[in-house]
1. Quick one: Kirkwood radius over Cα pairs in Å, for residues 84-147 alone came out at 15.4 when computed from one of P, Q, so which one is it?
2. Which of P, Q yields 5.7 for distance in nm of label points 7 Å out along Cα→Cβ at positions 108 and 156, as computed?
3. Determine which structure produced the value 22.7 for Kirkwood radius over Cα pairs in Å, calculated from the coordinates; the candidates are P, Q.
4. Suppose you compute helix-only ellipticity at 222 nm (-39500 (n - 2.57) for each DSSP H run of 4 or more, over all residues; to 500) for every structure in P, Q: which one lands on -14500?
5. Going by mean count of other Cβ atoms within 10 Å over residues 12-19, which of structures P, Q comes out largest?
6. Upon calculation of relative contact order in percent (Cα under 8 Å, 6 or more apart) from the atomic coordinates, which of the structures P, Q produces 50?
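What follows is calculated from the coordinates using simple rules that are stated; it is not laboratory data. All values derive from a computational prediction rather than experimental measurement. Cβ atoms are built from the backbone, for glycine too; each structure is taken alone.
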Structure P
Amino acid sequence: MTQPHNAVTSQELADFFNASHPQLQKYLYWQVRSREVAEELAQETYLRFLKQEPRQILDLNAFMFTIAANLARDHLRGIKRQQHREMVPLDTDIADSKPHTEDIVARQYLGEQLQQAIASLPDRTREIFLLYRADELSYKQIAARLDISERTVEYHLRQALLLCRSFLTNT
């Protein structure tokens, strides 16, 4: 049986792999940040590459890097799945969902401090802040309601945040 004129020979594949190995290693290392894993993925890339039939690949480099990218992505997904499994408690009784007394007291204190900070704002700034935070109006809606520009709304909100932060850090 004769070989098609554009089929890749085994020697051409070997030469291609030898020439592209450093570039592939760098690419895989950049993806997974581990030399050992990059080497394993490079070997797996070559194995999968060789399993392809027929060997009439138009762009060897693009095909090889597509395989490598998919392997790297699969590897990183596996790591994320493993990390997620390790983070999820197996026994739900271990994690107490009730807030601790200290947390409740701290939230109440912070809430009171925040109310004092908001009360200390200049009238117009406080009004705009409350329309934005409490009434959940957009900049555009606040500007229309108060007959001011959106930039003025933005200015007052920025001022409100700066003044509240200052109040909270100084108390």
Structure Q
Amino acid sequence: MADTGRLFAVLAAFDTPERLVEAVRAVRAQGFAQVDAFTPFPVKGLEEALAFRDNRVPAAMLIGGIVGAAGGFLMQVGTNLDYPLRIGGRPLIAVPAFMMITFELMVLGAVLAALAMMFMANRLPRLHHPVFDADGFDLSADDRFYLAILADDHFDRNEAGRALAALGPDAIIDVRERPRS
């Protein structure tokens, strides 16, 4: 890949998941906060090593469920107040009768909120990621595990390169963003 575009990350390739988890722990201990990993399958212990704690999806589900349930209940109350049918002594606001639709809309609201938040949290749909252009990254589907130190405002390429080289990776690759045309 040509050296055009802004540096996105420095990528290190490892041959086993255990080496990747050790490398993530070592790099995070050295003070690099913007770290990401790319693996062909879930790796046990990687989430803890990356200090990945994201509670946005469960919070969105809770809010979506509450909004859905309230919306379903209020929709039925409003309908019964606008078009009252006084049959058999039943009250206009019959809470037990409203629970089925309230529950269904609660589930629908939670699922739609979770889906929307998952897409936003993963920045989808993203048809291209700069790491896709890295030399050899296409092998990640088979037998490679990658550790990326992401470039931020206070990023020093040489310091990141030395930190990764000390871990003995199979390769160290500079990942650059494509220039926008």
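1. Working: P: 15.4; Q: 16.9.
This figure was derived from P.
2. Working: P: 3.3; Q: 5.7.
This figure was derived from Q.
3. Values: P: 22.7; Q: 20.1.
Of the options listed, only P reproduces it.
4. Details: P: -25000; Q: -14500.
Value -14500 for helix-only ellipticity at 222 nm (-39500 (n - 2.57) for each DSSP H run of 4 or more, over all residues; to 500) corresponds to Q out of P, Q.
5. Numbers: P: 12.6; Q: 18.0.
Answer by largest value of mean count of other Cβ atoms within 10 Å over residues 12-19: Q.
6. Values: P: 16; Q: 50.
The correct label is Q.
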